[in-house]
Structure I
Amino acid sequence: MMLRRPLALILATGLLLVAGCAGDDLADDDKGGDDKASGGGKVTLGSQAFDEAALVTAMYAALLENDGYDVDTKLVDTRPAYLNELPGDIDIAPEYLAGLGDQLNTDANGEGSAPISTSDTQETLDAMAPLLEEKGITLLDTSEANSQNAYFVTQEFSDSEGVTALSDLEGQSVTLAAAPDCKGRDDCLAGLTEVYGIDVTLEPLGYASPETFQAVLDGEAQLGQTSTFDGTLEEQGLLLLEDDRGIQPAQNLVPAVSTEFLEANPDVEDTLNGLMAALSNDVLADLLVSVSVDREPVEDVAQQFLEDEGLL
């Protein structure tokens, strides 16, 4: 989970502290018991603050509130900031398949460990299985919506330098405006340098953040990071470059749920699986234009979509 026509709505507000309702009391009072089988009680969602993630998280929240849950949402800058609390203070995370798998792998085996994700969804799921079990996380259904990292330049830069694909930048030195966790990732800095042979200087301005877009528009960075769902680029005079050497893994949207929470609240499975079945790349691209270009609140866009789909 942009900028312009005005700049985007959802800015990361820094690392938000998770509310301190801990351990046994929370499990006994809010998460346990047969009364939860039909919905109700407290649930905390953890996700990132860029537009796309915030929009999908708002969908989760609306659906769970409709089921009777008291929903608290924590939007932060980076995946580790909430993943470290799942399970625990975070119950559910609207996730991206490969991003989650590779982060769990890094947490378990250290920085520099080979990524376990591939471009194949099932292969990635199979590779993640032991890490998920150890962590105490259950994945629900994956969506066909597959949000991958993507990289853009200005149309002016593309025209003047003859750049339409990432391989056209081979041997060049560029400044990349991207997420702070881009460093070392095969779908970001490592892939751009090792697979594409680009000399990259990273400016950690955020994933699809207003600062990232502005840096590219102002010429302070030649390359910016966004999502394959981004429908705002053409209007801004920006062009998505083709990933012609295929460094992007399977990034299907998927609910990641605390196994303990799911066992106590099995109704959330059908609720969130229904959402996953309704999402696609085209659907999310259209919805994100409403958020990022038309500046509609993510809660309003999420509510309208869910009502239109008959999910609410």
Structure II
Amino acid sequence: MPLQTKAIKQKIKSVGNIKKITKTMEMVSVSKMRRAVDKALSSRTYSKYALELLVNLSKDKDVSHPLMTAGKNNKELIIVIASNKGLCGGYHTNLFKALNLYFKKQEGLNKEVKSVTIGKYAERICKKLNLQIFASFITFSEYSTIEQVKELSNLVTKEFIEGGYKSVKILYTEFLKSTTYKPILREIFPISIETIKNIIEEIQEENQGSFDNTFVNYSFEPNKNEILNNILPGLVDVIIYQTLAEAYASEHSARMFAMRNAGDSATTILDGLTLSYNHARQDGITRELSEIVAGAEALSIN
């Protein structure tokens, strides 16, 4: 019996240590989530009006740009945004399922698909799906600035123009609220008025109409083509930066709840182990008392 109580005490200590670790990780995730959410929400309005500007520029049929023209090849580039760390519940599983479902729908189209991965787990997702990885980034985080994002957007822009891709899509997890996030596969190239309007409509729906439904009519000087050539690269930076901000807000939210659930599970296990320990200890005490009484009776008989 002493061996049994000792083993239970060791388990209680181990589970207690795990609970402390998960609690600490939950507190860290809460702090990071707040920072990431503030970043994502603060840039949403700017991102929406940047997209609105593209809509106004795209209305004119005489306006043209390489990023607005699809390639003739049946090639597709997908940017996959995940994290460098695990312990975030079903965050990566949902991304994998979304990408796998998309490929199932594309069966028979004979597309040549390449990927750009952001995060170590994005690499794992693409390798599981036997998807060719064109480039990989593992240095982005919730602290990344739009200047750092330019390396990614410049690479994707250059590859789309020079590689003759028919489209470029981005897979990320969009943050809706602290308890809700969902994987989104969104087309970013070629830039078209239909694609941009769909993005804005999704943003409006998810934010329950917090944005105006009408587009502002702009006046352009000196001409739309010159303006487009100057501002389009910057607007692409904004779009990709916003998706990264949404993804990291979702990741830290998922990790916060995963650690909270792990802590709750540890508490439940501790309660069960404590009850088992008390039972084992009580059984041991009862057995020792029985042995003492039996020994005393044997001596009195003699």
Origin of the value 27.1, where mean count of other Cβ atoms within 10 Å over residues 89-96 was derived from one of I, II:
I
Structure from which -11000 was derived, helix-only ellipticity at 222 nm (-39500 (n - 2.57) for each DSSP H run of 4 or more, over all residues; to 500), options I, II
I
Using the calculated result 25, 17, 7 for semi-axes √(5λ) of the Cα gyration tensor in Å, for residues 137-184 alone, pick out the matching structure from I, II.
II
Out of I, II, which has the highest value for mean projected area of the Cα convex hull in nm²?
II
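The numbers here are math on the coordinates, done by the rules we state, and not lab data. What you see is a predicted model; the values in this text were computed from it and never measured. Cβ atoms are built from the backbone, for glycine too; each structure is taken alone.
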